[in-house]
1. Out of 1, 2, choose the structure whose coordinates give relative contact order in percent (Cα under 8 Å, 6 or more apart) equal to 16 when calculated.
2. If FRET efficiency 1/(1 + (r/R0)^6) of positions 141 and 637 (r between Cβ atoms, R0 = 41 Å, to 0.05) is computed to be 1.00, which of 1, 2 is the source?
3. Which of 1, 2 yields 2.0 for distance in nm of label points 7 Å out along Cα→Cβ at positions 317 and 469, as computed?
4. Once mean count of other Cβ atoms within 10 Å over residues 693-700 is calculated for all of 1, 2, which comes out largest?
5. 14.5 is what came out when mean count of other Cβ atoms within 10 Å over residues 181-188 was calculated for one structure; which of 1, 2 is it?
6. Give the label, chosen from 1, 2, of the structure having the highest value of FRET efficiency 1/(1 + (r/R0)^6) of positions 37 and 437 (r between Cβ atoms, R0 = 35 Å, to 0.05).
7. If P(r) over Cα pairs in 5 Å bins from 0, in percent, for residues 429-508 alone computes to 3, 9, 13, 12, 10, 7, 8, 8, 9, 8, 7, 4, 2, 1, 0, which of 1, 2 did it come from?
8. Work out the source of 83, 76, 53 here, i.e. which of 1, 2 gives that when Cα extents along the principal axes in Å is computed.
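Derivation of every value follows stated rules applied to the coordinates shown; laboratory data play no part. From a predicted model like this one, the values you see are computed outputs, not experimental measurements. Cβ atoms are built from the backbone, for glycine too; each structure is taken alone.
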Structure 1
Amino acid sequence: MKKFGIGQPILRSEDIRFITGKGLYTGDITLENQLYMYVLRSNVAHGKIISMDIEEAKNAKGVIDVFISKDLENDGITPLDTNFKAKNKDGSEMVAPKRNAIAKDNVRHVGDPIAIVIAESLELAKNASELIIVDIEELPSNTSTSKARDSNSPIIWKEAKNNVCFDWDMGDENAVDNAFAKADKIIDLNLTNNRLVPSPMEVRCVVASYDPDNEKYELRCSSQGVHSLRARISEVMGIDEEKLRVITTDVGGGFGMKIFNYPEYVCALFASKKIKRPVKWVADRSESFISDTHGRDHVTSAKLALDDQGVFLGLKVHTVANMGAYLSNFAIFIPTLAGTAMLTGCYKTPAIYVNVIGVFTNTPAIDAYRGAGRPEAAFVIERIVDKAAKETGLGPLEIRRRNLIKSEEMPFKTALNHTFDSGNFASNMEIAAKKANWDSFKDRREESLQNGKLRGIGLSTYIESCAGGGPEEATIILENNGDITVHIGSQSNGQGHETAFTQIICEFLDVNPEKVKIIQGDSDIISFGSGTGGSRSVPVGGAAIKIASEDIINQGKNIAANKFGVEVDEISYKESIFLVEGKNLNISIEDLAKESSKPIIASHQWSPPNFTFPNGCHICELEVDKETGKVEILKYTVVDDFGLIINPNLLAGQVQGGIAQGLGQALLENTIYDQDNGQLLSGSFMDYAIPRADDLTNIDIEWNMVPCETNPLQIKGAGEAGAIGSPPAIINALVNAFKDYNIDHIEMPATSHKLWKILKSN
C-alpha cells in the first residue's frame, strides 16, 4: 500500500481552504459593473395570467429593466424540455409539456416565475417587484399525489387526461400472475414515500455575463456538472455550445437538485445580453423551497407471493409518482428505469412486475434526490419483506437467509434485467447482526419497558445501481516543472473528489500529493465531462485517471529509452523513477518532465460497460418514549460492500451523511401543502425539520469488500448508500418497537407527534 495511494485514510486536502475561509463559491463572486436579478413568483398554485403592468416597476429607483415571458420569446429563447421520455405501456407517447422560463399564460405552482427585475442592488430589485401589478385568475389546484387522477381533480395540462403524464410498466406480468396463483401466502403493503425538499447548505445561485465582441455568454453557477448544463442551456438559448462557457467553483452540496437547467439560469443569461452588464441572482432559503426540484413523493401498493417455506415467488408493485407541475430534466427516469429496476433488492425473486403512473400536480417539479429512485425501491422491498417475516413467523433474519442471492450465484441476472457482478449479501447481514448483538435484543427490550420506553430493532439489506451511464474523461498534464495537473469532467459537491483523485494519481504515478492539482468545473478548460451524479465520479472518473496515468508512464518510458539509448521494454517505472534494471541508468519523473521540451499529456475517456452494485446491511436499534413519542437512535450498525476502497475516511463520511438524510426522511421531513389553495405550509426551516447532530448516534461501520468485476479500479461507488439503506431500517425498527400495538406499518415521516397519537389511541 503506497503512502498516499489507494486505501489510505488521508484527510481531505480541500478542507484546508474551506476551514480557512478560502473556498470560492458562486455567491462569493462579484463582477465589475454587476447588476442583481430578483424573480417575481406566483403566489397562487394554479391560475391564468389575465394581465401584467410592469411600467411603474421599470421606472423605479435603481431599476435597469423588467422582463416578462414575451421578452424571452421575442429573443428566440425556447421553452425548457425534459431530457428523458418514456413510452406508455401500450406503446403510445407520454405527455411531455414544455416549460417557459417565465410563465406565459398560466401559472402552475406557487413559486412559478412570472417576471424578473434587474436593478443596481437586490433590495432595489425587490422593492420594484412590489410595483408590478399582476392580475391572475385563480383556478382550482391539487397538490396531492393520490388525488391527481380523481375525476374532480383540476386539469393542469389540457393534453394530460386525468393529469396522467405516463403509464409505464416493466417485468413479466404473466409470470407474476402465475407465481401468485401457486403461492401459499401473499403479503400486501400500501405505503407513501414522502416528498422531500433538498436542502444543501449552499442555495442555488448564478452570475451571468455576455461578451458582445465574441458573442459569448459566461455562466457561473453552483452546479453538479458544467458540460451537461451547457448543452441544455445552449439548446434553450438557441446558440452553439461553444458560445457558452459554464464555470462552477466550490459547491456546498447538491444531492441531485443542482444537475438541472433552471429557469433562473436562462433568465440571467438573457438579461446580461440585453443589458450588456453582468447579472447575479442568489436564491434565499424560502425561495429555494418553492423553486428547487423536490424528491420522492410516491404512493405505492405492493404484493409479495411466497411458498410454504417462505421463499419468494413473485412481486407486484403499483406506484403513482408525482412529477410536479413541470417535467424536470430526468423526472420520468427517476421512478421508472432509475429506481424500479432495483425492486429486486438483494433477493432472487424469479418474477417481478411493476406499473408506474406519473401524474401532474400543482407543485414544484420532482427529480433526482440522493439515490434517485433507489431509496424508494429499497423502502418498498425491505418493508414488505419485513412484513412477510412477521406474518410467516420466520423473523427478519431467517426470511432473508432463505431468499438472498448467494455469492456463488454471481453473476446473477435479476428478473428486471440487471446483472449483479459481485457481492456477498448474506455475509453482510450476518456480520451486521453479530455487531449489533441481534440475538440478545430481547433482554434490552425488557429493560427499556421497565423504563417506560418501547425498544425496537430493524434491519434492511440494500443494493443500488450506480457508476453507469456515459463516459468520463480525464486529462493528465505532466508539467515541465514536474507538477501534475488533472483535468476531469466531474464536479465535486463536497464529497472530497480532489483527495480521492489525487490518491489515484499517487497510486499509479507514485508521486508526492503536493505535486498534484485537480481542475474541475470549467467547460472551456475541460473538453468533456459528465458531472457528478449517481455515485459515478470516482468509479468512472477514477478509471479514466488510471488509464491516463498508464499512458503517462508509457510516454515516459519512451522518452527515457531514447535518453538512455535502450529498448522501451528495458525501462521499468518504480517509486517515481524510470530505470533500467541492473544498470546505473535512471531518472525521476520530475527530472524527465524538466528535460522535456513540452508538457507530457495523456487523455483518456472511459465508459462503464455496466452499472456497479454497492450493497450492504443496516441495523437500527431505537427507543420510543411512551409519554412523548420521541425517538432516540441508540445504536446504528452498517456493513457495506463498496468494492475496493479509495479512502475509508471519505467513505465513512459519505455513509454517515447518507444515513443522516435517510433519518431525515424517516423521522422528520414533512412537506405539507394546504389542500384548499396549494400553498406550501412547511416553507422554511422553522416548519420543515431536518436532522440535527443530536438526532443521530455514533455509527458503527464495517467494510465487507468484494471487488467489482466491471470496473478497472474494482470500486463500486458509495454516495447514495446511506440514504438508501437507512429509511427502511429505521421504520422496520419502529414497527418492531410497536409490535404489541397491532401496527404493521408506520408512514414516513414517523414524527414524535404521529407516534404519540398511536400510543395514546392504544
Structure 2
Amino acid sequence: MGLTSSHWGVYEFVVKNGRLSELNPFSHDPDPSPIGPSIIDLLEDRTRITKPAARESWLDGGPGTATHKRGSDRFVTLSWDEAEKLVAKELERVIKTKGNQAIYAGSYGWASAGRFHHAQSQVHRFLNSIGGYTSSKNTYSYAAAEVIIPHVLGGNLMELLTLQTSWQSVCENTELMVAFGGLPAFNSQISNGGTGAHIQRLGAIKAAAAGTKFVNLSPRRSDVKSDIDEDWYNLRPNTDVAVMLAMAYHLLVEDLHDGYFLDKYTVGFEIFQAYLLGQKDGVPKTPAWAASISGMAEADIISLTREMTSKRTMLTVSWSLTRQQYGEQPFWAATALAAMLGQMGKPGGGIAYGYTITNYLGNNVFKMPYAPLPQKKNSIADFIPVARVSDMLLNPGQKFDYDGKEYIYPDIDLIYWAGGNPFHHHQNLSRLRKAWEKPSTVIVNEWCWNALARHADIILPCTTTLERQDIGMTPRDPFVISMDKAIEPIGEARNDYDIFAGIARNLDTEYAFTEGRSAEDWQEWIWEQSRERAAKLNVKMPDYQSFRKTGFYKSPELNEDRIFLSDFINDPDTNPLKTPSGKIEIFSETIDSFDYDNCPGHPTWMEPAEWLGAKNKTYPLHLISNQPRTKLHSQMDNGALSSSIKIKGHQPLEMNPVDAKARGITEGDIVKVFNGRGACLCGANITNDVMPGVVIISTGSWYDPVDPADPNSMCKHGNPNVLSPDIGTSKLGQGPAAHSCLAEIELYEGPAQNITAFNPPEIIKKK
C-alpha cells in the first residue's frame, strides 16, 4: 500500500500482481471525493497512448502538410529515438528560421498535482533552456478577475484568494451568506496543487448548523441544497451586476451605507454614487430597474438588501460570473457593495471570491514557502491572454488590447502542449479547429487519445501520476504527500522529465535542462529547499528520507483565525493595499485612463450581446456550461464515475419542465442543442433545480464530431464549447466569455449516434 496525490484528493493504493486494484480515500480526509478510483480502469484502457507516433500526412510530407486533416488523420508509430530526433529537428528548424517567439507553449497547469512532475513547469523549463517561447497569462477559470482585482484591491488574485476569511470564522460569526452564482459544492472536490483534506462542503454544513442563513442568487439551485436549506432567487444569467448595483443604490438612498468606511478605506465612491443615481446616464439603478433586467422581484431586492445591513453578512461571488461578457464587473461590483456595507475585515463579514469553488478557499492553513521546480528565465517577451489562442493563430501581426496596453499577436509556427486540453477549455471549437490548422507543427505530450492528442502532429506518450514518484506539495493544503510509484509505466510511456531530457540530448542542451540531476535528485532538491525556507519561519520539516518513509507531512496549524483584509482595516496606514491609492478603488483612475468602451472606470452594467433580455435574441434559451461533478475538467471522462451519469452515452443537459414541455421533450430523450456556431447532442435531464429559459451542460465531455474531417460537424457526445462564443470579456481582461451564450433545443430524431470519442485513431506501423 502506498499514497498518491491528485487535484481531487489523496488516495491509498493497493497493487496486486503489478496492477492497480484499489484506490481508497486518505484516512485524514473528512470528505473524500469519489472521482479518484475512476483511473483504475483507464491505465490500460484502449484510449491509452503506448508508443510515440506521428500524424501520417505530416510524416510523409513534412511540416505544414495537410494541416486540415488534424483530428481525422491516421497516426504512424515511431521509436523513441525517431521521435526525439523528429522533435529536436523541428524545434531547430523553427528557432533558426522564425525565432523562439514562433513557439507557443500553451500548456495548462492541471496535469499533475505532483510538485516535480508538473507538466507545465517541465515544458516551460525545457523551452527556456533552448531560448524561450511565446507564453500565456491568466486562466480560463477567472481571467477577468485576475486582471480587475489587482486594480481594485492590489496584489495578485491567487495570493488574495489564499487570505480569504476562513470557514472557521464564517461558522462562528456569519449570520447571512449571500452567494452570487451559488455555492457549487461539487467544485470543492478540486484544488490546484492537491487536496489532502476536503473542507468546503463540511464548512457550509457546519455554518448552517450554527445558524448561518444562506441565500443563493443564481439560475440554478446551489449544489449544497441537499445539505443545507437556502433561499433561492433565480436570476437571469449575466444580470448579477444589475442586482448588485440596485442593492448599492438602495443602501445609498435609504442611508444604510457605511459612510465612515467608504471615506476611510476607499477612493472614488462619489463618482460611483453619481452613476448609481443616474446622474451620468439618466438611468437610476433602482431595484425596479434591476428587477426588469434580472427577473428578481423588486421587493426581494429591497428586503434582502435591508437584511444584509442588519446582520453580519458575507458576500461570495462565484468564479463562473467572470466567464461572461464584461466578466470583470461582477467581482468589482460585489467589492463595491461589500464596501458600502462596511463589514470588510470583520469576523465572518465582508466579501469572498468563490467559497466552494475550489477546496483551498477558506482553508485556514499555515502558508508554507515550498520550493517549485525552477523554470528558468523566458527570453521571449511575447505573450497572449490564455483564452485568445484562436485569435493569435488566426491573426498573426494583429494588434490587441490587454490591461491598458496594446500588443501584437506573434506568428506561431509550432505549438508544444504538455498538460491541459484546449479542446475542452476553449470556446467555439469549430473556430479553434480552423485556427489549429495554421501552425506547421503541433507536438503534444499526453497519456490518452483525447481530442488534443488526435489534433497533434507528433504525440509523445507520458506517464500518469501512478507510474512515477513525486511530491504532492502546495501551500494551500496542510498535507504534503510522498507520492509513491504504484505500477510500471504502461507500454513505452515516459515521464515528461525523461521525455524532455531525451529531446534536449539531441539538441546538445541536456545539461542546461537537467543540471545533471535525475528526477529523484530534483525531488530531494525541492524538499531540501523547502526545508531551508521553512526553517526561516521556525518550522522544522523532517529530512527527505524520513518524509519518504512516513508517507506524508502535515504543516503547522494556523494559530489565529484568518479574516480577509483585517490587517488593512485595522491599520490602513501601516498596511496599505497595493493599489495606487493604497485603498479599495471603487473608481479606478488607472482603468478610466485606458478609455475602454467595454470596461469603464467603475462597476457598470452593460448589456451583453447574448442574454435573455435582448430585444432581438436569435435563440430563446441561455446556456450555462458549468464545471462537472464527476471529473476534473475533461480528465477521466471515460472513467466509471463520469460514464455513470451519461444518458445513452451523451452528456446530460438540465432543463426546466416548462421548457421541456414546450418542445415535447421528456426525461432521457436525446436532444439537439444548437445555435449559429455549432450543435451537440445531449440527454435530457428535466428538473426544477434550473430556472425556465436556462439550460445547463457541464463541460468536459470529450469532443466527438460526427465527421472528424469537418470543423463544423456536430458533436455527438455533448461538448458545450461547440456552442460558446470565442470573445474576450473586455479589452481589460480578455478572459473567456463562455456563459454569454444563447441556444435552442429540439428533440433529436436523426439516426442513433454511437460515441466514438473513446476509440483511438487508426494507428499503423511505419512503412
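1. 1
2. Values: 1: 0.40; 2: 1.00.
Checking each candidate, the match is 2.
3. 1
4. 2
5. Numbers: 1: 14.5; 2: 25.8.
Matching structure: 1.
6. If we compare FRET efficiency 1/(1 + (r/R0)^6) of positions 37 and 437 (r between Cβ atoms, R0 = 35 Å, to 0.05) over 1, 2, the biggest value is for 2.
7. On the way: 1: 3, 9, 13, 12, 10, 7, 8, 8, 9, 8, 7, 4, 2, 1, 0; 2: 3, 13, 16, 17, 16, 15, 11, 8, 2.
Structure 1 accounts for this read-out.
8. Source structure: 1.
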